[in-house]
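No value in this document is a laboratory result; all are computed from the given coordinates. The structure presented is a predicted model; accordingly, all values stated were derived computationally and were not measured. Cβ atoms are built from the backbone, for glycine too; each structure is taken alone.
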Structure P
Amino acid sequence: MKYLHIRDARVIAPAQQLDETCDIYLSEGRIRAIGQKPAGGTIESTLDANGLWLVPGFIDLSAHLNEPGYTQRGTIASETKAAANAGFTHVCSQPLTKPVADSPAVIQLILEKSANAGQARVLPLGALTQGLAGEQIANMVSLTSAGCVALSNARQPIKDAYVLRRLMEYAATYDIRLFLDANDAALSAGGVMHEGPTATRMGLAGIPETAETIALAQILLLAEQTGARIHINQISCARSAAMLRDARQRDLDVSADVAMANLCFTDSKVQGFDGRFHVQPPLRSESDRQALLEAVNSGELAICSNHQRHETAAKKAPFAEAAPGIAIYDEFITLLLQLVNSGELALNPAINALSKLPADTLGMNVGFEEGKVFNAALIDPAGKVVSTFVDGFKTLRN
């Protein structure tokens, strides 16, 4: 047997409570030994990882990949390459495509394009309602059978609480996890940034914190009633983190994530009307940002990219008309390391929030154990991903 020898890496694997400098030996895409070389076989090549971090591949719980339908913004091939260059080996794709990902045929197309691209693996999120219209239940069973890891309505509003309850009841019957965004459409209607002093000073319509917390309270109460397994995408405020903490103490099967932008920036970034910072959910206050960082550090929140690429003109429009969303893969590692190096985010909780917590949400098994398929990222702490391994194979890099 021939081995790839990764030498002298700082191996960080929260799932195995591993953080030490050691060697790893790979063959046929799998880990064959950690520490000492196996008795048999020869070393075919050696990768010197001295001074580098070897971490489980990141799993992105929310990204907009644009294909099918919006390939002028990016394709599955280009976006999964950008994801792999940021350390992601798996990406959950939101169903807001054209056509909407509400049929097995569209899911099959996404999976085929992902396999052909050979970069980060796409884990499709199927549409929760037909056409994402928020009224008629999509064929949940056929979508999960086609390869969807969960169902989402991609921040498109659900018609009312009655429909949401029926969606949860159906999902609970078939043990299907739902990815839901906590957003009251009536309270957030017309808003383009966090409701607060900055929005008032700039004359921009605000989105109150209650647009999120009222919707979240409704979701949690219905989840408790129906027994549905729920993941909350992209919370943005301190009150939501506290509500989720209380829900878990009551043994609700609920997980959640926060977008990287909400960990790094606040509504003050909107000063200057920079359309790059028109995002959904909105950037909120510094106290909210600190509470979200605390929740990540305590192991309560996963981190997602909420990556969404738009045409340049769509982001350079006047702020209120700019398309919401930020293309963040290209700067994801830089932002992550800034948080770590500043002491705001501890390294091991950060890796946990990008690997083990997302894996737990999806029912995946990650980390470094002998015999396991090798999904990993080799990171230079100075500020870049050196290599990403997807299913044991190094992805192509620029």
Structure Q
Amino acid sequence: MAKASIITIGDEILIGQIINTNSAWIAQKLTSYGIIVDKQVSISDKKEVIFKTIRTELDRCDIVITTGGLGPTSDDNTKAVICDIFNDTLRFDQPSYENIEFLFQVRNRTITERNKQQAMVPSRSIALKNQNGTAPGILYIENDKLFLALPGVPAEMKGIIENSFEPYLLNYLSTHPGEFVLYKTINTAGIFESNLADLIGDPSDFLDKDTTIAFLPNYRGVRLRIGAFKKSYEEAKQTIDKATDYLYQKVGNYIISEGELNLPEILFDLLRQKNKTLSIAESCTGGYLGKEITEISGISQYFMGGFITYSNESKINLLNVNKETIEKYGAVSNQIACEMAQNVRRFFNTDFGISITGIAGPTGGSPDKPVGTVYIGIADNDGVDAFEYHFGENRAINRERAVASAILLLINKLK
């Protein structure tokens, strides 16, 4: 079984200036090919640290991937250290330079000598084209190992792996048969982790000793990750399929997707399949629902717009919510959620209208309506309804749960 190590290089990661998303993405990619990710480590830009870490991981693992330190500035030391490790020298790579020329021409920029230096790569390495940037990936296939150095910019790193590196990886794996690990993620929503576990029962009833299940909860649902460690892909897939069938029998009503799809992506797919349009009215979430929905490319065909009506006055003046309804029931109520959903749907002339009104906290609660009380309305051609939720006392968590619940309501409606 191939074993991999992922090294992210950069002081900006260690001091918390940026969030390290590269390791997670690379790990998911490698795992999808049955590779065991044995270690992830973040290190500084110092040459001696980079040298020692890469050297140690090459001794331990079959595949080592680094990100960061391939840029044109003085703090980018990875390329020089790679030459030291592999006892190599730099060469000028014409295809890499032509890629730099093309990118600079598109961006109407002039190439400097510093930029040109990015086309210098270790002489025995394979230079992998970077369609999104100027630093090529650096690949060594030596001593029965794969070593890959990538730029730290996420879009550049992902592009090189998906467009240039994967054929080399697949060829390497085909010549190194062994045990195989396969994972599958099943996403559930609308049920707590403990209740889900009760419904599923004892894992030993449907899993053998080489198969695992993990419960991965967050504020939007619970992911079930099945892992099978077998001698072949076919055997692992059969085991995964059998476990999947069991889970659908036990908790199928709560399963919303498989793989890494998130709630907005699932919603987008359903809106597209059924050719339905959506508008939203938000209060306590302050635009969070709209932000999540519009993260998805292409959603503009189905999402027509919305209102952030944070005050009573904006609800009345923008959404035409009845002032008497607010005075009688309060802005956080079933009745107001229904009016908001109906009126925003009417304003944008959409198939669905969704509303959120609540008390995010930490202040503003009352004995009747404590912090965390949220009403979510959903309106369509058949009418309108609202649902009451009680999320807790944490403002950020309440807003996230409210957004997830609103999206899930519409997903279930569309299904």
Structure R
Amino acid sequence: MNDTATLKYGGKEFELPIHVGTENEKAIDIMNLRSQTGAVTLDEGYANTGSCRSAITYLDGEKGILRYRGYPIEELAARSRFVEVAYLLMYGDLPTPKQLTAFSTLLNESSLIHEDMRHFFLAFPNNAHPMGLLTTMVASLATFYPVPDELGEEEENKIIANLVSQVRTIAAFSYKKFIGEPVIYPSHKLRFVENFLSMMFSSPVNNYQQDPDVVKSIDTFLILHADHEQNCSTSTVRMVGSSLANVYAAISAGIAALWGKRHGGANQEVISMLSSIVASGDDGHRFIEQAKDKNSKARLMGFGHRVYKTFDPRAKILKELCHKLLNKPGMADPMFDVALRLEEVALKDDYFLSRNLYPNVDFYSGLILKAANIPYNMFTVLFAIGRTPGWLAHWLEMRVDKDSRIARPRQIYTGPALRNYIPLEKRSAPPAGKEPPE
């Protein structure tokens, strides 16, 4: 931190420190800007604001690079398992065989939720959305597993295992509630993803048969969604956690943020788009032209990204998985053919290329989940299961950061200037168009 940036403001010059990251990322430090100048910065949506320093995930949107703790996402997706990646994100290094065994054992031991929590599910409507149940039930974990003010290593590890494992159990129970079937408990004989699929699809009259290709696809899906730097839900977890709220509240807030269709719900929008194209008999060409028409309501979902200005590396991995999964007997889906055609046409069209609209992770993730028979309303829930270790990694990092402060953004006020109170009997009628509803 030797370089500085010079700001000219109000006839004065101010030297602002420049921080440089591991990959030569540069940030101008404005922490003292208001005290020095009386001004704040305005950055709608925080597109150019670094809210923290983090050692967890590196992302280069211009080059299409994504790394967890330095490891390329391509290598982790090809060679690792989700539980191993979860350990890497939260503890900083890939586990040794002994560490992985101990961590897996702890996850299994933590997979049951308190039996009294099952009564909560009974109180929800039968058609309650699984994301609503997940958000509520995760927040309620704090009442069954209180978080002490001073967390030792053992308590911290137990909380981590509880959340990583129990989010999966709550998700499966939420789905069973939605379809009106009895819950299936987790089994110590099954691995993480196999356990989830069993809890989802097994029943007293149906012994679910595990398909290794489906298991691998879901495991890879979870790996690819495990972290993605300072996105909306992760920033929410950090913001809530900065108030020293308990970790269950912070993760519940992250799940709520993820629910939005601009974030975790985006892959549902892709499936909806592909479904409508298939139903119309279009092979994709007509829809592409509609998407380019500014007067049309058609939007090419699953293309473009807030950060990536080239191909999303996660989309490349999921595209290969789609090919493998949907080429299996009985797995063919016309929506995948349309998706390939949309990608082919869009990547040759200057309209999309000039706007950096390349396929993102949502373009193929919905197809993966659909091929695995994951219900439409569970798509975002799967995202939440995968993202939980990433959220926890950021919560852990923030806890030990000596510079961590409660998050408190500023604003630029645009409302009325000072007004004096007018007694009720002296007030005139409101301006036209501002009448309150009767």
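Taking 1.6 as the value of distance in nm of label points 7 Å out along Cα→Cβ at positions 183 and 335 derived from one of the structures shown (P, Q, R), identify that structure. Derived from P, not from the others.
The greatest value of mean count of other Cβ atoms within 10 Å over residues 231-238 among structures P, Q, R is that of P. FRET efficiency 1/(1 + (r/R0)^6) of positions 7 and 135 (r between Cβ atoms, R0 = 35 Å, to 0.05) computed as 1.00: which structure among P, Q, R? That value comes from structure Q. Which of the displayed structures (P, Q, R) returns the greatest value of mean count of other Cβ atoms within 10 Å over residues 87-94 on calculation? Of structures P, Q, R, the maximum of mean count of other Cβ atoms within 10 Å over residues 87-94 occurs in P.
Here helix-only ellipticity at 222 nm (-39500 (n - 2.57) for each DSSP H run of 4 or more, over all residues; to 500) was derived from just one of the structures P, Q, R, and that gives -12000; the source is Q.
Sorting P, Q, R by mean projected area of the Cα convex hull in nm², for residues 167-374 alone from high to low puts Q first, with the largest value.
Computing Rg and Dmax of the Cα atoms in Å across structures P, Q, R gives 24.3, 78 for structure R.
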